[in-house]
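Before anything else, here is the set of structures, which you'll find just below.
Derivation of every value follows stated rules applied to the coordinates shown; laboratory data play no part. Treat the numbers as computed from the prediction; the structure is a model and nothing was measured. Cβ atoms are built from the backbone, for glycine too; each structure is taken alone.
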Structure P
Amino acid sequence: MPKPVAGHREIDHTADLGFEVWAPDLNTLHAASVRALAELCYDRAAVIPREERFLSVLGDSHEERLVRWLQAVYLLLESDMWLAEDVATIRCCGEEVRGRVRGEPYDPERHTLHTEIKAITYHDMRVECHDGEWETTVIVDV
């Protein structure tokens, strides 16, 4: 069965959690990675995209930019109890990734938290383009 144009799936990893993401371009890869991270942490389907938050990160490599992007998204949950549902706009340009993430504040009456993450790691991290498709593997420390 062929993979959809962009998507993600959880993968098994000893003592940690991980996911693989594939997409036709870097912008879509970063957006799909936010959805994958969100689904590890909480019930993303229950999040209503009522608000937007602007994020911008810098990094010297594709891997560093993706890790920092996901760290910024996770920091919204950790520091503000704000849940990302999806990415409204995103642009990967040179050493910067910037965009608007849609979501809402955590509501214990409606939202179920799944997993608390200690860190988004560089372990087995790769961001590569094969035959016009961008792919990444992300491992998170739980």
Structure Q
Amino acid sequence: MDDLYHGRVLELAADIPHVGRLDAPDAAATKVSRVCGSVVSVELSLKDGLVSAIAVHPKACALGQAATAVLAMHAVGAAPAEIRAARDGLYAMLKGEGPPPQGRFWELRHLEGVREYPARHASTMLAFDAAVEALEKAERAQG
């Protein structure tokens, strides 16, 4: 278990930026882990094809909170494709099918130990799954 809850994971989980709500988000999504009951909501706005604002509302375990922190720290200014690539890279890393994500979401590497605990994969993915769903809603709304 030490490889799961090491120092950086706990630091990330304890210091999540952009917690709360946006006044007028372009879209929002909430994801729930059926395994553990963790919940993460993501609201975001897009401007000129990039994320211009994000708010997160995590009610999750330390792993879900750490992933939420990485998303919230680096989403503003990101292109939707970067967030999708990070989500896909996180999934591949957890399944043992790829290296940790690179680029602005590189700190997801701190969650590599989750690979050995499949029951915790869903809660670790919540923030990025919610962000991708919110992006899809925002992009549809913008035409």
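Could you figure out which one of P, Q the value -8500 for helix-only ellipticity at 222 nm (-39500 (n - 2.57) for each DSSP H run of 4 or more, over all residues; to 500) was computed from? Traced to structure P.
2.5 is what came out when distance in nm of label points 7 Å out along Cα→Cβ at positions 26 and 82 was calculated for one structure; which of P, Q is it? Walk me through the numbers before you get to the answer.
Numbers: P: 2.5; Q: 1.4.
The value was obtained from structure P.
Among the shown structures P, Q, from which was the value 1.5 of distance in nm of label points 7 Å out along Cα→Cβ at positions 34 and 98 calculated? Write down the numbers at each step before the final one.
On the way: P: 1.5; Q: 2.5.
Answer for the origin of the read-out: P.
Any idea which of P, Q comes out highest on distance in nm of label points 7 Å out along Cα→Cβ at positions 74 and 130?
Working: P: 2.5; Q: 1.9.
The maximum falls on structure P.
Computing mean count of other Cβ atoms within 10 Å over residues 42-49 gives 18.6 for which of P, Q? This value belongs to structure Q.
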